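Below you'll find a set of structures to go through.
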Structure I
């Protein structure tokens with residue numbers, strides 16, 4: 001995990017919010033409530049995400065307290081969120097600065113929610129974790145089981161219809177496009193979902209099924225169905241996916257090139 005100075009990170013968000021407020025007064029209410037009237041990065045996240053999630057069965061005050069308590073209990077959650085925010089800025093050409101994912105990008109917002117639900121799951125509060133998962137699925141169209149293990153520096157680009165099952169594992173610095181599924185292959189129980197190593201790029205619509213391993217810095221082509229292990233630094237594509245080449249980039253997740261090399 002990158003060691004991020006959260007105070008400097010928060011100061012940058014405040015400066016960006018003040019600049020945007022001056023340029024676009026129509027966003028003043030959003031910026032005030034989310035950032036400018038908040039005292040910390042954690043409080044800012046709590047206000048932004050709970051406002052997105054709240055419905056007739058979810059108390060906004062209860063949800064804000066759960067986020068706040070989790071950030072206090074485990075400061076590494078904030079570090080992971082800051083790493084995700086920087087990953088979006090560095091890899092998504094549609095993101096000019098770190099304020100963008102906080103305000104507009106549901107993939108980043110869904111990951112924040114996952115990090116709370118995973119914390120709750122680890123604390124034995126599985127029912128509340130699953131309730132939060134269901135809210136996220138309804139609101140963002142992203143379905144990540146609270147027991148899944150996800151590292152930091154994750155880009156969940158567009159995010160619509162992304163699914164990660166209960167025993168899925170995603171290591172640090174992975175980039176994932178929309179409609180990716182990390183699923184099982186039947187109704188077996190136990191360890192049954194994919195393991196995604198660091199540096200992997202998962203193309204749009206890729207379906208990775210079963211307890212298979214996608215090796216470090218591999219690239220999965222858009223629309224592929226993967227049911228077997230993929231070696232490190234290999235590109236695969238097709239239904240079912242086969243090796244089509246060696247990745248030309250040292251780290252496809254950072255390069256974000258969707259082309260497959262022969």
Structure II
């Protein structure tokens with residue numbers, strides 16, 4: 001994938017409990033409509049998830065997660081056979097099934113292998129792009145793990161260790177996600193955002209996901225349903241830091257933001 005221009009990843013939640021109610025799609029009609037919407041609005045990637053990772057999310061067992069994803073992926077590829085799809089999962093067996101049985105192209109792991117010891121070897125065997133995110137604890141406990149002495153230093157050490165381990169196992173197509181909203185307070189999220197360009201030192205694609213999250217809602221005192229404007233503002237700021245992928249609920253607005261950013265950037269070239 002050519003990252004000379006920023007990409008947009010559209011979120012497809014096959015879940016009943018994602019924090020943004022408007023993103024929950026469960027019936028065949030809802031899923032098909034959402035898939036078509038994501039692609040028509042200009043997304044480069046569809047990110048499908050069957051396990052909500054919001055704070056204090058309800059635990060979902062592996063069989064239920066696989067069942068949800070199989071149902072969703074059948075509909076997705078029926079509607080858009082050539083879609084580039086990532087699967088949002090921290091379980092190696094789920095990742096394996098989605099890649100081998102459906103042709104999913106990318107694994108998006110919020111835990112970077114820390115919640116499944118077989119994930120790294122699975123990714124190495126599958127040889128697909130692998131998104132590693134910074135997380136402490138689990139979705140159920142992560143907000144109990146926000147005590148850092150130096151948050152940027154600790155996140156950098158986390159990624160350095162993970163990337164080195166993956167390279168030693170033969171995984172070279174790695175993307176990194178700082179994990180906004182995961183194991184971080186609102187003030188910590190903004191500290192990371194302000195220093196976002198520092199992640200470019202890894203010379204790997206950097207993905208960010210702010211879409212309608214608490215870090216926006218707490219500052220502008222609004223609900224997930226009313227957080228689009230705040231999301232767009234942070235997406236534009238992130239683009240000025242030269243990140244590569246925006247993960248969003250609202251694809252049309254993100255694509256427009258990328259176009260405007262590129263126009264500004266290329267005005268004097």
>> Quick check: 4.0 is what I get for distance in nm of label points 7 Å out along Cα→Cβ at positions 131 and 227, calculated from one of I, II. Which structure matches?
In response: I
> Thinking of I, II, which structure, once relative contact order in percent (Cα under 8 Å, 6 or more apart) is computed, gives back 19?
Replying inline: II
> Thinking of I, II, which structure, once P(r) over Cα pairs in 5 Å bins from 0, in percent is computed, gives back 1, 6, 13, 18, 18, 16, 12, 8, 5, 2, 0, 0?
Replying inline: I
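Read-outs throughout are calculated quantities, based only on the coordinates presented, and are distinct from any laboratory measurement. On a predicted model such as this, the values are computed, not experimentally measured, just so you know. Cβ atoms are built from the backbone, for glycine too; each structure is taken alone.
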